[in-house]
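Just so it is clear, none of the values below were taken in a lab; they were calculated from the coordinates. Being a predicted model, the structure only gives us computed values, none of them experimental. Cβ atoms are built from the backbone, for glycine too; each structure is taken alone.
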Structure I
Amino acid sequence: MKTWALLPDQCQIFVFYISLRKLMLGFVMNIHYCADYEGMSQMAFDSLLSNLKAEPKQLICTATGYSPTRLYEKLVESNKSDPKIFKEIKIIKLDEWGGTNGHYTSTNDYYLEEKLLEPLQIPRSNYLAFDSSPTDAKKECYRMENEIQEHGPIDICILGLGKNGHLGFNEPSKALVPDCHIANLSESSLKHPMANKMQTRPTYGLTLGMANILKSKKIILLVTGPSKKKAIKKLLSREITTFLPASFLWLHPNVECFLDKSSL
């Protein structure tokens, strides 16, 4: 009887293919259509708070920008009445702008410090983040990858949908990077409101990779903004492509997508 002998690389490809087939057959993104931005934020908050009440000790990956801002405000409001829920959480920053010459108020670090870290009184020891002004960006990516290996996997990953379908700074491309890496920023990212306010235009991004994201136990995807109609339409088509990084979320077993209907 004839047998097949696969080389190590071929084995990996074969296993990936079988896994991909199982994922595509078995997983469906749980999409919640919300009336507006406030409703989207409330539903996401309810989902997240329920998880934290069940298990307070969690590693949460946090995106920045407009999409999650109201969700974070609701967490802060909840903390005032029941602070014990947030005592044990750890925060890991999804991404950071690079090459901004140390203008701290322009960084994602500053955003998270204002919106989450200080209001929730999260100690620095419970915050895992790219340095906002690293001397060696490549070494910084290695350091963050080691942090994830030590403290991960991520329990809950909060994401926003980029105008071009990016997740963090995982930009549309012929190939996507699995681990923490230096990202070439797209024109879409460079036109982001945060980038527009910077004194020095960012020259690169630092971001968790697609594998880091997809290894998360649960993903909360926030979809809002009239400028994202094209990306939303592509995402809802369920076609999986590296030119729409968010489409890979269809391969994850536990995604809660909260979609602001006013963005359609």
Structure II
Amino acid sequence: MTQLGQALVERHAMGARQRQFREKYRSEIHPLYNGPVHIAVIYIVGIAAIAWCASRLQNASWEWLLVAPVFVLSNLFEWWIHKNVMHRLVDVWALRAIYDRHTRQHHQYFTDNEMTVDTSREWRIIFFPWRALFTFMALGVPFALLLGRLVNANAGYILMITIVGQYLIYETFHYCCHVHDNWFVRYTPFVSTIRRHHTMHHNKGIMMELNMNLTFPIADWLMRTSDLDRGLAGHLFNGYSMKHVKPAVRAKIEQYLGDDQGVTPAAIDRAA
């Protein structure tokens, strides 16, 4: 049986099933798809939205304290939607599409046996479609308007700044989880932590239940859905260390290391 070891090691042990799925997926990407354009749209729109909201602020002071609770609530929402929508088959059109794209596609394209990409055309399987940002902003607007009415306009704009910023962090951290190991992802605080956290999430043995955060593993610590047996600070600054993986979880992860058998839509759906 393959052992986890004491630190994250980038694996390149792609099985036949994963290789075949990748080849099929890449062959179906539209010829006009352009990875850098896809990313540019997300970040240009997101940064522009943040800049516009910031330009509307008028002598904001204590309202900036709202960043903390909005950040925590966003983290909990990130955890909830990943666990209960992206990894649970709900037979409603939009929700089913999210499940299909994430669990049936993303988790077959990436396993802990091979987590990386080599070309920008593969960014399509990492980043959300550009329309997802508009959807999340639209979901935030009613709360911003309500906060603006109950508190003041600054509070509403700061809420939007925070949730859009959190979305861009999500996309950035997720990208860092699927590039080849390098000094930046290995040594940058929080990035190194989420890279290890997310790699373990892609193990077939735990992917439906554990390590649901993709920015900061706060909700996973709070909801006890982390593979680590550590406090909050230990979770946030864990980096590549595997020393604190729960023994029972370690055994389950190691059971599936090097095995891509059973990672099929039917098997995934049975676990959902």
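Things worth noting here:
- For -10500 (helix-only ellipticity at 222 nm (-39500 (n - 2.57) for each DSSP H run of 4 or more, over all residues; to 500), calculated) the corresponding structure among I, II: I
- Which of I, II yields 3.3 [distance in nm of label points 7 Å out along Cα→Cβ at positions 183 and 231, calculated]: II
- Structures compared: I, II; top value of distance in nm of label points 7 Å out along Cα→Cβ at positions 135 and 159, i.e. the largest, recorded for I.
- Of the structures I, II, the one that 19.1 was derived from, the read-out being Kirkwood radius over Cα pairs in Å: I
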